[in-house]
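Since every read-out is calculated from the coordinates, none of them should be taken as a lab result. Predicted model, so just to flag it, every value in this text is computed and none were measured. Cβ atoms are built from the backbone, for glycine too; each structure is taken alone.
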Structure I
Amino acid sequence: MQELQDFVYELQRYADQTHNLKDTFEKLSETEKELVMTVAPPSLKAPNEYFQPVYEWLEAIHRLRE
């Protein structure tokens, strides 16, 4: 059970970081966003696309644990 608690803790930290990254990305100009995404690996989505699925995953885990 400790491993699950550790995982949930790290997922919460990851969710917080995706939120911070999304907020920072949204403050970039359109030109800066394009530049950043041009050099990103092809399989990587923009930070604002990661935010919602990660939080949905975290919420689903919390519901399972209730």
Structure II
Amino acid sequence: MSTLLALTILTATSALVLGNIRVVATDTFRALADATSRARASGTLGAKLAFGLLWLMIFLLGYV
């Protein structure tokens, strides 16, 4: 029963996201652009980029 509920929620969520993919992509781009411009203005772009790459590397190597 819980598997059916989980699959129903997954399907509904996927349908909602895919139905609004243009809005999701636009909002994601705006958020990333704003965060990048703030990091550039404060002079912390390099440090934040290195931190993000470190976490990405940790997660990717965790699956290898």
Structure III
Amino acid sequence: MGRTVTFSFSSAKYDAEATETFTFEKLDIDENMDDKALEKELDEIFHAWIWDKLNISYSIVTAKEKDEQ
């Protein structure tokens, strides 16, 4: 089966949780990469995974007050 990684998150506020295990092969990760590069790669994949699971959209809107004349 090879090396695996498990991603998991939970949110008490929104009563949501997910856990999923992947092989390095499925994620197209080289099992022999150094620890620092592996950590970076897994972090990027995790963020993509969690955004997909949460399936949210957001926007940030700022407004500037007009000067009164």
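Which structure, out of I, II, III, was Cα Rg over 2.2 N^0.38 Å calculated from, if the result is 1.73? The correct label is III.
Comparing FRET efficiency 1/(1 + (r/R0)^6) of positions 4 and 52 (r between Cβ atoms, R0 = 25 Å, to 0.05) across I, II, III, which structure shows the greatest value? Numbers along the way, then the final one.
Working: I: 0.60; II: 0.10; III: 0.85.
Biggest value here belongs to III.
Can you tell which of I, II, III yields -10000 when helix-only ellipticity at 222 nm (-39500 (n - 2.57) for each DSSP H run of 4 or more, over all residues; to 500) is derived from it? Source structure: III.
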